[in-house]
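For reference, the structures are reproduced in the following blocks.
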Structure P
Amino acid sequence: MGALIWLASYPKSGNTWMRSFLHNLLRNPTKPVPLDELDQFCLGESHADWYRHRSLKPLEELTPLELAQLRPLVHRDFTSAFPDSVFVKTHNFLGDWLGHPLHNMEVTAGAIYIVRNPLDVVLSMGPHFGMTIDEAIDALRNEEAGTALVKAHVPEIHSSWSTHVRSWTQHPSPQLLVLRYEDLLDKPRKHFKRVADFLGVKPSNERLERAIKFSSFKMMKAQEQREGFKERSSKAAAFFREGRKDQWREKLTPEQVRRVIADHHVQMARFGYVPADYADAVPALSGAVNSEA
C-alpha cells in the first residue's frame, strides 16, 4: 500500500501535462505513453467506479451528503492501487464539502499544485465546458463552481479560481510543490527537474529530457490527432488546443481583462499575473470589497 500524492490544479491548468510527464519519467518508456493509458498510472479522484465499490446503492440515488461521506473512504481505497506512492489527479479545492474533507490527509504523503494565469484559463475553459468567454469569466468567480454527478464521475468541487489557488498554496510545506504553468513552458528542464527532486527521483539527463519531450504539448496534440483522447470533452473539438501563455492579449477585450483582474487580483499578484499595463484595474484598497481575502 502507498500513500497518496495529489496532482492538483484548477481545471485547464496543466494537470494532464504533469500526469504525462510523470508517467513518461517514472515508467521510462522508449516511446511516448499513449494518452488513454494515463489513468493506468495516475488515478482520477472523481472516477465513479471507486465510489460504486463503496456504495450499497446506485450513485444516482445517493444524496450529496452521502457522496461526501464516501470520499475519505474511497481515498483510503486508493492506497491499495499500487505498492508504492499513488498519484491521484484532483480538481477539487483543498477544503471541506458538506462537512467532509475533499482530500483525505490521513493517507496523503504530499501534493504537486500547478497554477496558471486565469486570463489564459478562461480561454481554455470556454471550449472545454461549452462556454463563451464571458461565461467562463463568470465561472471563475463562482464560489459554488463544480461539476455534476454523471455516469463516469462523481461531482468535482472547484469553487472559484481564487479560492482554489489560495486553498492549496496558502500554507507552504515541504510536502507541497507549487509550480507555475508558465515556468514549465519557459524553462521546462529547470522546473520539471524540481518535480523529480521533490519526488526523490534522480533521473539521468537523457531520461529527464526524454520525459519532457514525450510529454510536450506538441507531442500530446499530435497523439490526440492520431489516436484521440478519451478525456476530451464532448463539447470541445480537441482537448489540446494551443498550450501557449499570454493568449489573452490576442483574444480578450480590455473589459474582460479588467473583470478577471478585479475578481482575482490578490492571488494573481501573488503569482505575478497582474499585467503592468493593467495595474490600474486592481481595485483600490479603500472601500473595495475584497472577496479573495
Structure Q
Amino acid sequence: MSRPLDIPVIDTLIGFRDLDHGGRVASAKDTWQRHPAEYMFKDVPRELRDETQRLDAIDETVREMDAYNIRTGLIHLSDDRAAEALARYPGRFVALLPVDANLGMDAVRAIVRAKEEHDIRGISMFPSGLKPPVPIDHKFWYPVYAKCVELDIAAFCTTGVPGPRVPMKAQYPGLLDEVCYDFPELRIVMRHGAEPWEDLAVKLLLKWPNLYYSTSAFAPKYWPEAIVRFANSRGADKVIYGGYFPAGLELSRIFSEMDDVPFREHVWPKFLHDNAARVLGLPALDAG
C-alpha cells in the first residue's frame, strides 16, 4: 500500500542547514569537505554561506516539515540553534541531548539540566564517534542508562558500521543484548541501519520489548529488506521513521522514495507517528 498522505509525521532525525566552512578533518586519517560520511551520499544537501542565514534556517526547516506533513521534528541540543527553535516553534520540535559517556557524572548532570531546561525526550549516543570510543555495553554508559530510566526518557544509539571512517566495534548491535537485559525499562532506539547485522537487529527487536529501530540516515530505497519484512509481520510496533535532513538527505527525496516502500496498511500510522510518539512520550494520533 502507498503511504497515506494524511498521517502527521514524527521525524526522529532532523535539523537545520549549517555553514559551509570548507575542508575539515574528522581524524588524523580522514578528511571531508561537507559531511563526515559524504562518500555514502550522491547529493549532500547544500549548506549556507552567510552567517545571517543561520537562524533563518529554522524557518526553512519548518516550511519543509509543513510540505511533508511532519508535525514534530526531533533535534539535537548540540546545535546552538536548538533552544531558539524550541522557543520559536513550541510543539513543533522536541530535543535529544548528545552524551559522551567518558564524562562520567558530568554527563549525568548534563542530562538532568537538559531535562529541566528543555524537557528533552532522550539522549543520543555515537559510541564509535567518542574519543575514546565507548562500546554500547561499557560500564561508562550504565549511569547514563540509569538516569534515562529515572527520567523516563529514551536512548537513541547509532548502531552498525559507522558512516564516518572510524572503527565500528563499539556499536556492534549484539552489544545491546546485555544492556536490554540489565535495563528492561530503558527505551532504546537503534539508529543508522545496524548494517550489516540487520538480521541480528530483527532478532533483538523480537526479544526485547523496549528496543526499537529507526530508519535514519538511509534513503528509503536502501532500507534493509529484513526490516521492511519485520515491520510487515511481527514488528509493526517496533520500526520508526527517521530522516536525515539536512545532513545527508533532502526531504523531497526521502518522501518520494518512501512512496515505493511496500509497507502494509496497518504499518504506516505506527511507522510514521505512533511508535515514535510512544518512545518520546508524545500524544497519540487519536489524542490530537
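What follows draws every value from the coordinates through simple rules; no lab data is involved. Predicted, not measured: the structure shown is a model, and the values here were computed from it. Cβ atoms are built from the backbone, for glycine too; each structure is taken alone.
Each of P, Q could give helix-only ellipticity at 222 nm (-39500 (n - 2.57) for each DSSP H run of 4 or more, over all residues; to 500), but the derived value -12500 comes from P.
Rank structures P, Q by FRET efficiency 1/(1 + (r/R0)^6) of positions 79 and 263 (r between Cβ atoms, R0 = 35 Å, to 0.05) and report only the one at the top, that is, the highest. That would be structure Q. When semi-axes √(5λ) of the Cα gyration tensor in Å, for residues 215-278 alone is computed for each of P, Q, the one that comes out at 19, 13, 10 is Q. For Kirkwood radius over Cα pairs in Å, the highest value in the series P, Q is held by structure P.
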